[in-house]
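Quick heads-up: structures coming right below.
What follows is calculated from the coordinates using simple rules that are stated; it is not laboratory data. Remember, it's a predicted structure, so these values are computed and weren't measured experimentally. Cβ atoms are built from the backbone, for glycine too; each structure is taken alone.
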Structure I
Amino acid sequence: MLQLTGAGKRFGPKLLFDGLDWLVTPKERTGLVGANGSGKSTLLKVLAGIEQLDYGSLSATKGIRTGYLPQDGLELSGRTVFAECMSVFADVQDLESELESLTARMSELDPAGAEYRSVAERFERVDAEFRARDGYTIEAQAGAVLAGLGFTRDTWTRQTEEFSGGWQMRLALAKLLLQKPNLLLLDEPTNHLDLEARNWLEEYLAGYEYAYVLISHDRYFLDVTVKKIVEIWNKKVHFYTGGYEKYRQQKAERLAALEAAYKNQQDKIQQLEAFINRFRYQATKAKQVQSRIKELEKIERIELPPEEKTIHFSFPQPKPSGRVVAQFKDVAKSYGEKLVFSNVNFTIERGDRIALVGVNGAGKSTLIKLLAGTEPLSSGEYTLGHNVEPDYFAQDQYKELDVNARVLDDLSSAAPRTTETELRNLLGCFLFSEDDVFKRIGVLSGGERNRYALARMLLHPSNFLLLDEPTNHLDIRAKDVLLEALEKFTGTIVFVSHDRYFIEHLATRVFEIAGGNVTVYPGNYDDYLWRKAGRAEQPPTLDDVLIGVPPAEPIPITTKTPPAKRINPIKLKQMQDRAKELEERIAALESEIQQAELALSEFVGAAEAARLSNLLESQRAELAAAMSEWEQLTEQIEATA
């Protein structure tokens, strides 16, 4: 559909990428990744036709329709929510109006007349097109997409300008999905979605009939929605097959192969140089020396890319609290006549890491504010435990900062014993690099200030952290740094996040807020989904019963070992020989797959890319079959031992 050839783009004097060859196919399922500022959003705008290339060319198939969703900045007004969605079907509605008009005319005309036949023929053509465009289901389509993205039916008649920026972006996404362009271009579409809406979008994209390219900092979302990763790194664009986890594995393998090739080449160069230097002035070796000099000149030098920094951050551990950190007894909260909670009871214990989940507006932020003491209870009792010191990170935490202070100076004043290098490393984790650290807080965007407020909080955490969407505005690297630090944290955490990977790896309990109730689920997010699916209603397994019970001493049991199954020695030898053949073939296939993946990363042409893709698919199928046969043979051989 789209083809980039030798594509390159600059942002002012900075080169973002060059030498990009990419054929975007009709079934493209691609995720764009790379560090902030590497050019992901710019590349997406190039595909959308909003930005022009500085080098190379972009060609498109005639009649292709692209749909582009920016990160933010869209504002809608003048219509109701439902009318705004239905506006994408304006041409279909025109067909419907014409059908009504034609029906009215036919009712007035003589069925035997020529004019009636002419009108009837036009009616048949319009009706066929109307049906082909699913005209009878457009209202149902709009309703399904709105519901999936979290718009309850009572909001459909509200004016769009009444909604916040995040909800406006949801509505823009809904319109784009209803338009069904040939190429869907989404720049961080999950930024303004809660978990339920993300899950719905994942399912929607799984069934999307056309191509899409998206940017996301949610690795789980990437894993389940894309089949290819395009990474912008070191001013070059690299291609990987599979989702985000496979991309990480393949990138590590690619770097390992590159480093091995670099080492081999350096060894070869050193051998040649040593020979040349040793025999340069011996007339009897002049021919061999000249031969090696020419060989040295012909070598195309392998260059290792600059090493990516891996930053680890751990903040000071807090003083311990009592075993019971917080307790709710019959708590209720309402705003006027609107009831948020009623009769809520739970206990939070030391070391808990609790994820609050629920649809937007269910009351997650309200519950955190109640725990932080920034909102009063309507009724009930809230008790903090012994030596508990809560610390609250709000979605708009940046409002508490000194707008006149410089970032590095402000952070240094908050941690006078921390070195500037350590502070810069911490700021780098949260996307503040080079001259950014000298900016005044007042000139930072809302997202940048929130990132800084989170970094500042982590310098001196209390023993009871209350975090409301701390992962907003963070890229994958920053989320990893935050996750690693919180996993090592010895205090207690209650948090709201819409990043499933973050919740899955951090939470030890899940509190679901829905319908004015708070339901407590043990375990992480997968455990919560498992129980929500109704499996918890089945009879408990032994593992369920023994959760939290210390293991008992093992009881020795004496049993008769069944005799090993006897096998014909000739047959055994054949099996052993076959297993050895398979081991050699598996090693060869793994090497061939690695070479094919490396070749596929260098785009030569559409035909070659298709050939390599087919080759990879067949090699992987052969590898899977060989592995399966080898495992079966190995089990049979071991059973005879």
Structure II
Amino acid sequence: MMKNRSYKYLILALLIGVFSSCNDYLELDPKNKVPVEAVLSDPNGIKGYLANLYYELPMEDFVYFPRAGYNARGNTGSLSLSQYGLEAIHSEWPNWNEFNNQWWTRGYQLNRDINLLEESVAKVSFSAAERTAIEGEIAFLRAYTYYALVKIYGGVPIITENQEYTTDWASLRVPRNTEKETWDFVLAQLDIAFEKLPASRQSADETKRRATKWAAAGLKSRVALHAASVAKYWNRAPLSGEAVTAGLVGLPASEANRYYQAAIEASEAVMGSGQFGLYMPNPANPQDAARNYQNLFMDPNVALTEVLFMRGYGHAGGPLAHDYDGWNNPNQTGEGFPHVGRTNPVLELVDQYENYGNPGVASPIITTTDGQVREGEFNPSTNYIRFSSPEEIFQGKDARFFASIIHPGAEWKGTEIVIQGGIIRPDGSVLNAKGTVVHQGVTYHTYGAATSNQYSGFEGTPNMTRSGFLLKKFLDERAKIKTWLQSTTDYIDIRYAEVLLNYAEAVVESGLGSTERATQALNDIRKRAGHTVAIPLNLTNVLRERSVELAFENKEYWDLIRRRTYHQIFNNYVKTALVPMLDLRGAQPAYIYVRKDVPGARPNTFPERDYYRSIPGVNNNGLIQNPQH
């Protein structure tokens, strides 16, 4: 549903959106488009143009899909970055580590529009305060654009003035800056943004959807941590070749602490501002914590104290809506949307959530009576733990698990979600194809119910989970989604919890900053999740908290990239599922669980060259290509 308080800002992007994107309407004949001179010679035109640039940002949100690119809608399959790492797998597609390489072209188109805006603002009459704020927004948008470029490609050409197109194409060629120069440029732009942007705007709503100095500081916290990690961990996956020799990719280890210090200072600016805090930081119990955490993402507008920057959505049925609910609802609550159940959380993530009875360590799902983590197909000689209900095995899990993931037996939209992967007959044989078993006068169905609209897993069709879990985070439990572009949930791009985690990691990795403050930040996040036992500050604890706190927010993929652990983990790696089965061997039917490879999953291997993506068009633009591409 459309939030009235966000409409004032969003309508600017919508009005400009009538003309497609800036990149289109500035190029076409002004007889059927608004001429650029008319837009950028008027203060209101500049404001509308600026609003559209926010809409063009390379934000990895509900309409970012790696194979389709940024701001993608339609039949994208909801293939997300979470499915490229250790968080989830797609229910239908085996695709993995595939990217649309559009951002090189689109990034420089957006950069051109930002440069054009900067030139135009200098010629138009604004008050001193308004001009300064717009200059701050320009710096923020430029930093956001170049951050997307540098984290994908390494060092890129830094172009801050519009190039006039001529027939002399060679004169337009700009060589790549080094990776260090590019990171430093992004950070310098964020410093400008922080200096010039206001701390708040006319309304709380506008404050969260347009750049402020706190959005700039939050983004700097993220950017600097990324650069620091690349510098510290470059030697985990060192590359070679001309681009490395020229410094176009790679950062020296000697630069790591400088970047960690920048991340610490940016984080401290936000933490010390007095403007932010964790949403509902003191829950009464884990159940309360789960509800609060779910609400944070179901409607971020109830939690603006945690939001530094977000993208507003609205206008159901139009270009400012999305399909995240449709793609990801369980099959049983699909309500007519043609493609559901696409994001399937995997056991690797589920295992990371702690148990309140054993705080401070990951709590892998135990399925056998010997207490060991055992994986493989069902074995009749194994002593499986028998549960009276499908949800019993998850008792005591971290509240964020229940707020982020739909598990077998969970209630969603007033419906018990049935996820079952087979039946163990009384003789110990297995039925895992669609069928029935009659036992003691009762008919049992392979997947837990008679017809496919009554269950949500393991049938083998795309609308069913194949991992044993379904996505809950971000989904609106109140929404009725029957057709395309009906979701209007806003997306939090930068939030306070991430800043706290960035700070904690930077302190642990560098030894700089305040250990006491970082420890408090780490445990404040845990307290919001219902934990009452403080844990020490160490890298293992910080990274586990990142995994569970930021799950499905498209951060884990970049954590694997920046820390250079992707190739270490994904080396012929197959993701795992938790398969509930109805066991008829005892006096009473019971549920057992089998840890196994996700059915149909392929082994995944991440090539080290993909820490940097291929630069397109090097034959024409004359740029040095990235290693091994």
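A compact table of results
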| read-out | value |
| --- | --- |
| Source structure (of I, II) for relative contact order in percent (Cα under 8 Å, 6 or more apart), computed value 13 | I |
| For 3.2 (distance in nm of label points 7 Å out along Cα→Cβ at positions 341 and 405, calculated) the corresponding structure among I, II | I |
| Distance in nm of label points 7 Å out along Cα→Cβ at positions 301 and 413 from the coordinates reads 2.2; which among I, II | II |
| Identity of the structure behind 0.98 (criterion: Rg/Rh (Cα atoms, Kirkwood Rh), calculated), options I, II | II |
| Computed 17.9 for mean count of other Cβ atoms within 10 Å over residues 197-204 - originating structure among I, II | I |
| Of the structures I, II, the one that -14500 was derived from, the read-out being helix-only ellipticity at 222 nm (-39500 (n - 2.57) for each DSSP H run of 4 or more, over all residues; to 500) | I |
